[in-house]
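Presented below are the structures under discussion, each in the form of C-alpha cells.
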Structure I
Amino acid sequence: MHQALLVLLKKLHPNAPQNVTGVKKSSGEIEVTYDPVPGAKSYLIHYGPANSTDPHAAEFMGYSETTNFTLAAEDIPVGATTGDKIPFYVQAYNVIAPSGTTNVEKAAALHDDPNIIGSAWSSKVEVTI
C-alpha cells in the first residue's frame, strides 16, 4: 500500500521546473522560460512585487501550457520602477486548468482547487526591469 501511495504522489507532484530564466524585452514585457517537466501539462507562474525576497509575497499568478510565460508590461506589479527586480517562481501541474478563459482565471482555477496539487516551486529567478 505504501508503494501505491508513492506512485500516486508522484503523479500529483511532478518535479519542480528547472533552469528557470527571465528577461525583460525591449517591448517592456517579461519573458520567463524553463525546462519541460516530464508529465507536466501546465505551469503556474507565481510572481511578487518589486524587490520582494519572501516567496509568500508572490501573490500574482500566470498560467502556461508551454515552457515559457510572457508577462505583459501593463501587468508588471504596480510601483515597480526601472532597476527593480521582480521575483518569479514556476510550478508544474499534470493537468490542464479545469476552467477559466484568461491566463489569470486559469491560474486561479489550478491554485484554488484543493483536489489539484502541483509540484514544489522552482528556485526563484529575478528579472530586473
Structure II
Amino acid sequence: MTEKKPRDMPFESWVDKQVREASERGQFDDLPGYGKPLPGAGERYDELWWVKDKIRRENITHLPGPFAIRKAAEDAHRAALEAKTERGAREIVETINDRIREELRRPNDGPPLGVRPFDIDAVLAEWRRSHA
C-alpha cells in the first residue's frame, strides 16, 4: 500500500485495488477480530464511544469529590460486613470514618457530601448478625 496512485486512475478504484490485492496476499487474515462483527454495530452512535471504551478496557474509575466518598463509603460498608473478623470490620469502618470526617472538614463548592461517619457499634452489630 505504499505505491502512489496513478494520475489517470480514479481514487476509489485505486484504493479498492490496493485492498483487494492485500486481501489476496492474505494480509488481513490474522488481524484481531477477523470474521467477527464490529463492536457496537447496529447501536445508536455515541460521540464519546472511544472514551467509554477506554474506561471499560482500562477499568478506570474516577468520580469527582462527593461522589467518590459516597462510593468509598458504600464499598467500605460492604467490605466491613464481609470481613473475616470483627477486628477487621472495625478497622475498615474506622478508616472510612476518618476519611469522611476529613472530607466534612474541607470547604465544599460542589454538591453536598451526603455521607456521615458510620456508627461503628451499629455496623459491628450488623457484622455479628451476619456471622452468627
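Brief remarks on what is shown
- Here distance in nm of label points 7 Å out along Cα→Cβ at positions 21 and 61 is compared for structures I, II. The highest value is that of II.
- Structure responsible for 0.9, with distance in nm of label points 7 Å out along Cα→Cβ at positions 29 and 45 calculated and labels I, II on offer: I
- When helix-only ellipticity at 222 nm (-39500 (n - 2.57) for each DSSP H run of 4 or more, over all residues; to 500) is computed across structures I, II, the figure -5000 traces back to I.
- Winner on relative contact order in percent (Cα under 8 Å, 6 or more apart) once structures I, II are ranked, highest first: I
- When FRET efficiency 1/(1 + (r/R0)^6) of positions 37 and 85 (r between Cβ atoms, R0 = 35 Å, to 0.05) is computed for each of I, II, the largest belongs to: I
- Structure (I, II) behind the derived value -0.31, -1.02 of log10 I(q)/I(0) by the Debye sum over Cα atoms at q = 0.10, 0.19 Å⁻¹: I
Since every read-out is calculated from the coordinates, none of them should be taken as a lab result. Everything numeric here is computed off the predicted structure, so don't read it as measured data. Cβ atoms are built from the backbone, for glycine too; each structure is taken alone.
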